[in-house]
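*Asks:* Multiple structures follow.
Nothing in this text is a laboratory measurement; each read-out follows from the coordinates by a stated rule. Everything quoted here is computed from the prediction, not taken from an experiment.
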Structure I
Amino acid sequence: MRKLILKMSVSIDGFVGGPNGEIDWIFKTMDEEATNWTLNAVWQAGVHIMGSRTFYDMASYWPYSTEVFAAPMNAIPKMAFSRKGSLQLKTEDWTTRAFKDASSVASEKPKAVSPDAASWKEARVASDPKQEITRLKQEPGKDILAHGGAGFAQSLIQLGLVDEYQLLTHPVALGKGLPLFAAITKPIDFQLVSVTPFKSGAAAHVYRPISG
């Protein structure tokens, strides 16, 4: 049975975005070590899952990028979740503040289309996260990697679907913003699997919830 892994960047006070979804604070401490750790984590996935807005963002960006994350983001199969149960790729640029922030610090502008760009049009679409992710876990293959938005991440946590949290913690306190665990109704206990510190001050924390 494969795991559902939630990989997120978080501030030390538990936010995954500013009040308007800002993520510009992430890039201040995203050094080469942190990038390599994240890249390895992304390559370990057998399928990427995400909400519809994040899907539109990524489908508008990664097929045209030659950044290090473009290869696994384009090559690995995708599944998107939409309440409508269907998606239609948009032609306009990024739809969220997070990807506007990401694009503003990109080392390049979008160029030629990746040979693996078709994977975005071939993405599976589902409307019921609990039912579909439970089914995905039963399939053979490498683990399932979930990408936020905050709202999508919160819903996965609330449904008790996350088997492992890979949290890249950045040395900044936001004070207010989009909290990762806002939707929980009772405390969750965790087992600490590993901590990987980076020279920039960021650190990767891997946790697994303790069932009880």
Structure II
Amino acid sequence: MRRMKRTILLAAAVLALFAPAAAQQPARRVEGRTLVSNALPPVRLKFDEKFEYAGTQSFVLYDSAQVEQHFFVDSEGGRIRRMYMVQFEGYLPTNTHTYNYNIKDTVKLGGLEFMYDTNVANVPVFRKQYPDSDAGRAAAFLEGKGYVLEGMDIIFQRYVRMVDETRRSELLVIYYENLKDTGFTAADLSANGRAAAERGRVFREVHKRALKGFKVSKL
């Protein structure tokens, strides 16, 4: 009886040792063109068939937040035409920071409310100024995958959702378009650029195209 009891206790100890590792399921996974997040937040994002999954990376941003990025790219000959970057981000327990945005526009996606805004940028200039930013690291990742970013001007639509009331974790879905074939540059479409009068129209059109390329649903 004592031997059986010791055997049971030993088995229980072994199970307790390995149970946490066995219970740790991947927080997120990609199935074809669908990204499934089981937590922070539990959500499914499905992308249009023209967008190929280009991979993921994780890193600590500025020693304060954990970041996980996923990339879905529409490209030709290594040149990115359009792209979605999905970013899960949350502050580390070593700080008390919260996310605060001054964004007025909102949209419902799959029953979830997102803030959104639009802007333009020159990729090389931005990378030179902010090489260690989340966008700078995303550019480095894409170059490592063989995509050509040299001289690239972009317009991007950003969708932001706070994960919970603490405002310490967020989900970002960012849609990018290469401006090369539009006749505009990022400088043209800046607030004081030669095509500043076109910003409203161009931004609205980008917003419409961005919404057509993906769908959000709750898990």
Structure III
Amino acid sequence: MPPIQIALVEDNAPFARMFQKHFSRPDSAIQCTGLYRSAEAALKSLPLAPPQVALMDINLPKMSGIECIARLKETCPKTVFIVLTTFDEEELIFNALKAGACGYLLKRSSPAEITAAIREAVAGGAPMSPQIARQVVSFFHSRPAGDQADGLSARQEQIITLLARGLLYKEIASQLNLSYETIRSYVKIIYDKLHAHSRTDAILKWQERSGPAGQVFPRQT
């Protein structure tokens, strides 16, 4: 049986080298045939030789891995996408799955666990790290019937507080050590949850819901 061909989209050089080394042994049943350091590089080159499985980081330098998955699903419909990241926040998990990922793994997963996940994905499964699977199950168990789940998470509260202070996306990204595209993704979720169409609209609706806790702070200079 020919080896399973996989690709990795990852900007962390040490992690990428370790991953590629492990999945590039001649006798391996899983072969890493592509390594891309950005979403843009993956969008340009991965469709030229689509792998069976692509493992995607989320916090990439410019475009987020979630947006990259959504775009690659259009050009590589037969490729199976698995998120491989350090982020375990609920919003990112569900956004990745909505974008087309079939699985979600944390980077602390062992090589054996990643191997098993790749095989499971190829077989039609939906592999997830145990912590991620518990979060997904807990979300549905704790959600009341008819609930729209429109409350903001701690991270979203943090971001809208910075928006209210007048910070730009790039400034928020720098302060929180996240990519610009990740901040954009969070803001889109905030707008959707608050049914807002602009920064001002979102801030006003957030203030209405939060009361004094949602006051607008002056921008720090």
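*Asks:* Given structures I, II, III, which gives the highest value for Cα Rg over 2.2 N^0.38 Å, for residues 69-116 alone?
*Replies:* II
*Asks:* Here's another thing I want to ask about it. Between I, II, III, which one scores greatest on relative contact order in percent (Cα under 8 Å, 6 or more apart)? Please report the intermediate quantities before stating the final value.
*Replies:* Details: I: 37; II: 21; III: 15.
The maximum falls on structure I.
*Asks:* Comparing Kirkwood radius over Cα pairs in Å across structures I, II, III, which is largest?
*Replies:* II
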